[in-house]
Structure I
Amino acid sequence: MPAKKPIRRLQLISPWGVGQMINFPKDESLMVVGLDMWEEKFRTITELDEFKVTEERLAKRLGVKEFRLPPDFRDPGPGITNSSLKIPFIRFPRWHYCTRCGHMEKVSIYDSQKPTCSGISFDSGRSCSELPARQRQKLIPVRFIAICPKHGHIEDFPFIEWVHGGSEPEGQHNLRLRAGRSSGALSGIEITCSCGAHKTMGNAFNESSLTKIGITCSGGRPWLGEEKDRQNTKHCGEELRVVQKGASNVYFSQVRSSIYLPQWEKSIDRKIIEVLEKNWNWLSSGLVNGEFDKMRFELVAEQKFNPEKRDYYTEKLLDAANKKQTGPDLNEMGDEEEKYRKMEYDYLIAGGGWENEDFYCEKELAISYEQDSDFKIIQSGFQSIGLVHKLKETRAFVGFSRWLPDDGKSLTEKKNFIKLGQSIEWLPAVVVRGEGVFFEFNEKRLKAWAAKDEVIKRAKLLSDNYNRPREAKGLKRREIKPEFVLIHTFAHLVINQFSYECGYGSSALRERIYCNLEFPNDTMNGVLIYTASGDSEGSLGGLVRQGKQGNLETIVYNAIENARWCSSDPICIDSHGQGPNSCNLAACHNCALLPETCCEESNMLLDRAMLIGELDNPSLGYFDFK
C-alpha cells in the first residue's frame with residue numbers, strides 16, 4: 001500500500017479489517033487480504049518483538065499463541081525497506097468503468113496500478129478512442145457488488161449475466177455503463193453490450209433478483225485469493241443480495257477485547273513481570289507435571305539480565321512463575337463473553353492493582369458521595385464507584401460477517417475465514433491505555449425494580465423487536481433483561497454528560513457493560529466508562545478526577561435530569577420501536593445515541609424510560625427517587 005494511502009492501526013481492527021473494501025481518495029477501492037499475506041510481510045522484519053502483543057487471558061480464550069500489531073510504516077532496520085511493512089491489498093471490485101465514455105472492464109485483483117480506459121469505439125456517444133493513450137481517464141470501480149448473507153462470501157455484480165438474462169454468451173462482449181440519461185434512480189443506469197443486449201439496474205436490488213436469472217453464490221473469497229467459480233466444488237449456491245460497496249451491511253468487524261488484569265503478586269519486581277510476560281508462552285510450554293523447566297528460565301535470565309547474576313534472576317523468575325500458577329485457571333473460561341468479563345468485574349468491584357502496573361483501581365463506596373446534598377442519586381442507585389487510574393485494553397480482530405452483525409459462526413469458523421494456513425497462530429490486535437470510572441449498581445434495589453410487571457413488559461417489547469430478525473435468520477434468541485437496558489442507557493447518558501461538562505469528545509469514551517444475561521448465577525451489575533484512545537484525552541487523569549467526590553454527583557444528577565426531556569418528545573418517549581429493526585424505545589439522536597465506536601451494541605437496546613419513567617408513569621424509572 002503506497003504511503004499516500006495511510007491507515008491507522010486501530011482502523012484495521014475496526015471498522016475495517018480482513019475482507020473489507022476501503023474507499024481511498026481518487027476513486028480507488030481496495031480490499032484487505034488475509035493473514036497469510038500479512039505473515040509474508042512479517043517475515044521480512046528482523047525484530048518482530050516490537051509487533052507482538054501480550055495478553056494471556058485473551059490469547060487463551062481465542063486459542064492463539066500471541067497477538068500482533070498491524071504493520072506500520074516505520075523503518076524496521078538496515079537492509080529492510082519500508083515497502084516490506086505495507087498492508088497487503090487486492091483490487092476489488094474488479095469491474096471498473098470510464099466516467100467519460102462508459103466503457104466497462106474487468107481488471108485483475110492483483111493490478112498494482114489503477115487501470116486506464118482502453119479506448120473502445122462506440123457507435124454513439126463519446127468515445128475515448130479519439131484520445132491519445134496518455135490522455136485517457138483512469139477507470140473507477142463500479143458501486144454494485146453481491147454478497148452472501150449466510151456465509152459472508154462476496155463477488156462482483158454479474159453484469160454479463162444480468163444483461164443477457166442469466167446466460168454468459170461466448171465470444172467477446174464489451175459492456176458500457178451509461179448513467180443518468182433518463183432518471184437519477186437506478187432505472188436510469190443502463191448496461192449495454194456490444195452485441196446489442198441492454199438492461200437497466202432498476203430491479204437489481206430486489207430480493208432474489210439474481211436467483212431469478214439463475215445466479216447464486218459462487219463461494220468467492222477474494223481476500224484469500226479465491227475468486228468466483230461456479231463450476232468448482234467450493235460453489236456455495238446460496239442466495240446473493242445486491243448491495244452498494246459502501247453500504248453499512250457489507251461488513252461487520254468481529255472484535256474481542258480484554259482489560260488487562262494483574263496476574264502477579266504485588267511484591268514482584270516490575271522488570272521481572274515484563275520479562276515473564278514477554279516470554280511466558282515459551283516458558284509455560286515447558287511445564288511438566290506442574291514443574292517448570294529450569295533450563296529455560298536460566299536462558300531467559302542470562303539474555304535479559306546480567307549474565308553474572310544468572311542464578312539469582314533464575315530463582316526470581318521461577319518464584320514469580322510458581323506464584324502465578326496458583327492463580328485462577330484461565331482455561332476454564334471458554335469463549336463465553338460473560339464468564340470472561342466476570343473476572344474483570346470482580347477486580348473492579350474489589351479495587352486493586354498498583355501505580356506502576358497496567359491496572360490500578362481505587363474503590364469508593366457510594367455512601368461517601370452526596371454528603372451535603374439533598375439528592376441521593378448515587379447513594380440510592382449505586383453500591384460503589386471505581387476510580388480506574390490506569391487500564392490497558394487489548395482489542396483483537398477475530399473475523400467478520402456480512403448482512404447481519406452476528407452470522408452465528410463459531411470462533412474457529414470466524415478465524416478460519418480470514419486465513420488459509422493453519423500454521424498461523426496469531427491474530428491482529430491493538431493496545432489502548434487510558435483510565436475510567438466504574439459504576440456498580442445497587443443489587444438489592446436493582447432486583448426489586450426489575451421485578452416490576454411494567455418494567456418486565458417494557459423490556460419484553462424491546463427484546464422481541466431485537467430477536468425478530470435474528471430468529472428469521474435462524475440465529476439463537478438472546479433474551480434482553482431490564483437490568484441490561486438500564487445499565488446500557490445509563491452509560492450512554494453519562495458519556496454524553498462527560499462530553500458536555502468536561503470537554504471530552506464523545507468518540508473518545510467507550511462503554512464496557514457488565515450484566516449477566518446468559519449466566520444468572522454470575523451476578524454482574526455495572527458499567528465501565530473509559531477512554532477509548534491513548535492520546536492526551538485519556539492519559540492525564542481527567543476522567544478519574546470527574547469520578548471523585550464533589551464532581552461525580554453533578555454529572556450523574558445532570559445526566560438523569562437531562563434525560564427527562566428530549567427535543568423529540570413526546571414522540572420519542574412514547575415510541576414502541578425506533579432505530580434499526582425498532583431495537584430502541586425512548587432513545588434517539590437527540591437524547592441517547594452515541595458515535596458507534598463508543599457503543600458495544602451498535603446503538604441498539606436503549607430506553608431512557610427505564611431510568612426516568614414514562615410521562616404518565618414516572619415510577620417506572622429506576623431513578624425515580626421523588
Structure II
Amino acid sequence: MKDASETLESLLKEKRSFSPPKLFSAAAHVPDLKSYQALHTKALKNPDAFWAEQAKALHWFHPWEKTLVWDAPNAKWFTKGKLNVSYNCLDRHLKTQPHKTAILWEGEPGEVRKLSYQDLYTEVATFAACLQTLGLKKADRVILYMPMIPELAIAMLACSRIGLIHSVIFGGFSAQAIRDRVEDSKAKLIITADGGYRRGKIVELKRNVDQAIQNTSSVEHVIVYQRTKHEIPFHPKKDFWWHELTAKNKNLADALPLDSEDPLFILYTSGTTGKPKGILHTTAGYLLQAHVSTKWVFDLKDDDIYWCTADIGWITGHTYIVYGPLSNGATTLMYEGAPNHPHPGRFWEIIDRHKVSIFYTSPTALRAFIQWGEKIPHEYALSTLRLLGTVGEPINPETWMWYYSVIGKEKCPIVDTWWQTETGSIMISPLPGATPLKPGSATLPLPGIDAEVVDGKGNPVPPNTGGFLVIRNPWPSMLRTIYNDHDRYSEHYWKKFPGMYWTGDEARRDEEGYFWILGRADDVIKVSGHRLGTSEIESSVVSHPSVAECAVVGIPHKIKGECIVAFATLKQGHVPSPEMAQTLINHVAKEIGTIARPEEIRLVPRLPKTRSGKIMRRLLRKIAAKEEIVGDTTTLEDPSIIEELSKSMA
C-alpha cells in the first residue's frame with residue numbers, strides 16, 4: 001500500500017449537474033434533498049435509534065434486546081433477536097402477493113421462466129428439506145458453483161432457511177479457486193450444475209468441481225442441477241441429481257428462527273493473487289441494509305421490473321439480485337449469458353422484451369457498449385426504463401453522459417453506487433428523487449453511513465483534496481470478520497485508522513460534500529513526487545470523443561520514480577495510429593495538467609477482462625513493464641489477449 005502520510009492530488013474538475021425530474025421526485029420514497037438531509041442528520045445524531053426504527057421493516061420471530069454492541073472492531077447488531085432471511089424474502093409475501101413474479105429469468109439460448117413468490121417458496125422449502133435429509137446441520141458450509149439460473153437463488157435461500165452458511169463461487173473461477181475455498185471453509189456439500197452457457201459454449205462446471213475436490217476430505221456430497229444435459233462424470237456414491245432429490249422429497253422445511261448474528265454467508269475475494277479472504281456476513285444486519293438500501297437507492301415500486309446484470313457470484317448479485325429485491329417483494333430479473341450473444345444488442349432486447357424499468361450494470365459493460373456504437377441501442381425503444389444505476393468501479397463523466405443520454409434518453413436518473421464486498425450494501429449513492437447528480441460522482445452517503453475523506457493521520461482533509469476514504473461508525477451490514485483469520489480482519493481494515501474502517505480507496509469531497517472516488521490506494525501512481533489517482537487520468541483519456549475505454553497503470557521510471565502508461569480502445573470509425581496516440585497524450589495534458597501526461601498510450605482492440613467485466617490492471621502493469629506474468633489468469637474472459645497485448649508492447 002502507498003504511504004498514507006502523503007496527500008493524493010486531485011486534478012479533474014467536473015462542473016455539470018442534473019436535478020431529479022420533478023415527476024420522479026413527486027413519487028419517490030425520499031422526494032427531495034431536504035428529506036434526505038433530515039434522515040441523514042437524524043441517523044448521525046442517534047444511529048442506534050435510527051437503525052432500530054429501520055429494522056421494524058423486517059419480520060422478527062423474537063425482538064432484539066440491544067441494537068448495537070460495539071467493541072471496535074467487533075460489532076454485534078440486534079443482539080438476541082431472532083429472524084430468518086428466507087422467511088423475510090418469501091413466506092411473509094405469501095399472504096399479500098403469492099402470484100406476483102419473484103424471479104423473471106432468461107437463459108442465454110432464449111428460454112424464459114417466471115417463478116411467482118408461491119413457486120419460489122415451494123422450490124426453496126422443498127430443496128431445504130432435501131438438504132436436511134443429507135444430514136446437513138446449522139452452521140455447516142455449502143459451496144454453490146452454478147450458472148446464473150433460478151436454482152442458484154433457490155439454493156441460497158434454502159441454505160439461509162435452515163441455518164447453513166453458503167459460499168457462492170463465481171462460475172468463471174477455476175478448479176484451483178474452488179479447491180482453495182473448499183479447504184478454507186471445510187465445506188461439506190457442493191451444489192453445482194452439469195454446465196452453463198456462455199457465448200453459446202458450455203462451461204464445464206461439474207468437471208471443474210470434480211477436479212477441485214480431488215484430495216480434499218471435507219466434501220461429502222455434490223448435488224448437480226441438470227442445465228445443459230451434456231455428458232458429465234457422475235459418481236453415484238457421492239453425486240446426487242437435483243431433480244431426483246426433489247422428486248423424492250415430500251416435505252417443506254420450516255424457516256428456522258436464527259440469531260441476529262448467526263453467519264449467513266462467506267464470500268471470498270482477492271483470490272487471484274494470494275490466499276482468498278473469506279468475508280463473513282451475518283443475518284440481521286446484512287438483511288436490514290440490503291432491504292432498506294434497495295428500497296431507497298432504486299426507489300422500488302410494486303410494478304417495477306428490476307434488473308441487476310451482475311453475476312450472483314459477486315456481492316452485487318447477493319445483495320441486489322437476491323436478498324434486497326426479494327425482501328422488498330420485488331420482481332428481479334436474472335440473465336444467464338453474455339451481453340453480446342448472439343448479438344451486441346442482447347441487453348437492450350431483454351429490456352424491451354421484459355419491460356425493464358430499473359437497470360443496474362457496470363461502467364465496464366457501458367464502455368463496451370460505447371465501443372460497439374450508438375446505432376445498436378438506438379434500434380430499441382428502451383421506453384420502460386425509469387432509473388439507471390452503475391456499480392463495481394468509478395464511472396468516468398463521459399461514460400456517465402453516454403448512459404444518461406443514449407440509454408436513459410435524458411429522463412432517467414442515474415444512481416452511481418459505491419460499496420464493497422466488505423460493506424455488504426451500498427454506502428454512498430444518490431437517492432434518485434432527492435439528489436442532484438454530478439457525472440462521475442457517487443454523491444452523498446446513505447442515511448446511517450458516516451463516511452469521510454482523511455489524511456494519513458485520520459484527520460478530515462479540506463474540500464477538493466484527495467485523501468483516504470473511511471467509515472467512522474459501524475453499520476449493520478458490515479463484515480464481521482475474515483473467516484478463520486480474525487487477526488487479518490483487524491489488521492487489514494481497522495489498524496491504519498484506529499476506530500475507523502479503512503476502505504482501501506482514495507477519494508475527495510467537493511465543496512458541496514459530494515464524494516468522488518479516485519481509485520484504489522494501491523493503484524495510485526507516484527510521478528516525480530506527485531501522487532495521482534488512476535481514475536482521473538482514465539476519465540481524461542475517455543473524455544476525448546474518439547475513445548471508448550481506458551485503463552491506466554504505473555510502471556517504474558529511472559527519473560520520475562513511476563511513469564504513466566495508458567491502454568485505450570477506440571470507438572468504431574476511429575483508426576489507431578501513432579498520431580492518434582500523441583493526440584490523446586496531449587489531450588490529457590490539456591485536461592488535467594502536464595504532470596499527468598502519459599509516457600505512452602497504447603491503442604489496443606480490447607482490454608484484459610474477467611468474465612465479470614473487471615479490467616485486470618495487474619496484467620496490464622506487467623505487460624507495460626515487460627515483466628513475466630505470474631499468478632492465476634484463468635478468470636480472464638479470453639486468455640489469448642495476454643499474447644496479443646504483449647506483442648503490442650514489443
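Comparing FRET efficiency 1/(1 + (r/R0)^6) of positions 13 and 261 (r between Cβ atoms, R0 = 35 Å, to 0.05) across I, II, which structure shows the greatest value? Ranking I, II on FRET efficiency 1/(1 + (r/R0)^6) of positions 13 and 261 (r between Cβ atoms, R0 = 35 Å, to 0.05), first place is I.
Among candidates I, II, the computation of mean projected area of the Cα convex hull in nm², for residues 109-404 alone that gave 15.6 used structure II. If you line up I, II by Kirkwood radius over Cα pairs in Å, for residues 221-588 alone, the top spot, with the largest value, goes to I. Which of I, II yields 16.8 for mean count of other Cβ atoms within 10 Å over residues 245-252, as computed? The structure behind it is I. One of I, II was used to compute mean projected area of the Cα convex hull in nm², and the result was 26.9. Which label is that? Considering all the candidates, the number was obtained from II.
Every read-out reported here was derived from the displayed coordinates using simple, explicitly stated rules and does not represent laboratory data. Source: prediction; values computed, not measured. Cβ atoms are built from the backbone, for glycine too; each structure is taken alone.
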